[in-house]
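Every number in this text was worked out from the coordinates using simple rules, so none of it is lab data. The structure presented is a predicted model; accordingly, all values stated were derived computationally and were not measured. Cβ atoms are built from the backbone, for glycine too; each structure is taken alone.
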Structure I
Amino acid sequence: MTLFPTKDSYRVGESVGLNCNEPGLMPLPRGMYRCGAKLTWEPPLPAGLRCTNENPFVPDSQCGLGQRLQGSRCVCVQRESCLSEPESLCVLNAIIDVAVPVSLCSFHAARCHGDPLLYMNEGACNPADITKLEWARFRAKMSSKSSAQLPCNLDTCYDWETCSASKKCQCKAARECPRTGEHMFCVKLTAQMTRSLTLCSTAALKCINQPFEILHEGDCSAGS
């Protein structure tokens, strides 16, 4: 197995791919790896990296995303079928609460199986962007409380968001949110100010990075 482009050394920020020396074989899983500031490859080279003649998964046009035709029924593809696909998305794995890179095939297969993956962005994950990670964790935590779950390209928009013309979830302004709702939160905005806010309003403030503390779920008067 060799790196491409072929060079004696690589600078920080440069990316490489892998090729198999034997004809007819390809690396599994496929992907691109970037030389990081700590002089390590990002993401790390997979432990199971190998050359193989396995055929990558090809979606079936008769079935939904993450599915393939089996007999006369559409079934979820096996997650292992996607291992040869390049990682092109960053998602939050809500089980382990971390951002992970996945392929488009893996994302759809996992969603079909009911795995709790929350779309973050196309391209690589940025470990240094703590704000984006915290926002993804907040969305994941609050998603089950949302009355709206609107598909928007690869993402899903919730009560506090709208799907834009460019197919991206955009946060509503707090003033666009209703004043009452099924899910209320007692929120400490400043040392002297506590308010009862809807899920939509609470998330709208979180989206613009306004500092606050959720004291408890429910109206503030319910906790007094």
Structure II
Amino acid sequence: MRPAILIPARLASTRFPEKMLHKLDGIPLIKRVYDACKDMDIPTYVLTDSMKVAKASGAAALLTPECENGTDRCCYWANTDALATKYDVVINVQGDLPDIRKEHVEAIIEGLQKHKVCTLYCDIADSNRDNPSYVKVVHNKKRAKWFGRGISGYGHHHIGVYGYHMNEIRQYRNLKKFECEDLEKLEQLRWIMNGVDIGITKVKYRGREINTPEDAVLWNTERDTPLSIPFS
């Protein structure tokens, strides 16, 4: 396989305005994510519609139009950029994952041996089950069946890292969009609702996603101490 890592990132954020520029221990969030990915020896690109984000990333970022969501931004790149022809598969790493690890990406690449679309999950602390910032995934240990933010807290914690075969991500914009995608604000439901299998792999390390200003404070507090779900 010839993989590339894509980090779709936008400046606007309802819960945390300009969070991509927010500094974690002095380093912008987007740069932390980019630096972690580029050290994996896989070609890595930041996709954004913001010059501020592009500059803060420290990458040779690729500018895109405003897109509906991160998956849509990856789809746009796959269909319009000549660079895309160099790769067989892409790994979509959300820009709010400063604790992304090589093991996550390796698990995605392994998943792409069996599935055209795949993602990751891990155990979830009981204290986070009712938190809508923690997306839950219901699955059968091989395939994802549903994603939700619901307060029922059912399921495992979904990690925002995806893998796609190039032909599959190119078709994302052609898939029918359903109301549940907007209600949950979860773009991956489009695959589910259109009958596309999403392979799923369990990993033991979650890290912390930066969804709110409070998450950024907690990240700085926890970064020198083990998290409740340790790295395998």
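Out of I, II, choose the structure whose coordinates give semi-axes √(5λ) of the Cα gyration tensor in Å equal to 41, 23, 13 when calculated.
Traced to structure I.
Which one of I, II has distance in nm of label points 7 Å out along Cα→Cβ at positions 107 and 171, as calculated from the coordinates, equal to 2.1?
Computing distance in nm of label points 7 Å out along Cα→Cβ at positions 107 and 171 on every structure in I, II gives 2.1 only for I.
Out of I, II, choose the structure whose coordinates give distance in nm of label points 7 Å out along Cα→Cβ at positions 179 and 203 equal to 3.5 when calculated.
Among I, II, the structure yielding 3.5 for distance in nm of label points 7 Å out along Cα→Cβ at positions 179 and 203 is II.
Here distance in nm of label points 7 Å out along Cα→Cβ at positions 11 and 35 was calculated and came to 2.3; which of the structures I, II was it taken from?
Source structure for this number: II.
Identify which of structures I, II gives the largest calculated value of mean count of other Cβ atoms within 10 Å over residues 3-10.
Between I, II, the highest calculated value is found for II.
With helix-only ellipticity at 222 nm (-39500 (n - 2.57) for each DSSP H run of 4 or more, over all residues; to 500) coming out at -4000, pick the structure among I, II it was computed from.
Answer by label: I.
With FRET efficiency 1/(1 + (r/R0)^6) of positions 43 and 131 (r between Cβ atoms, R0 = 41 Å, to 0.05) computed per structure, which member of I, II shows the largest figure?
Top value of FRET efficiency 1/(1 + (r/R0)^6) of positions 43 and 131 (r between Cβ atoms, R0 = 41 Å, to 0.05), among I, II, belongs to structure I.
Compute relative contact order in percent (Cα under 8 Å, 6 or more apart) for each of I, II and report the one that scores greatest.
II
For which of I, II does distance in nm of label points 7 Å out along Cα→Cβ at positions 27 and 51, calculated from the coordinates, equal 1.3?
I
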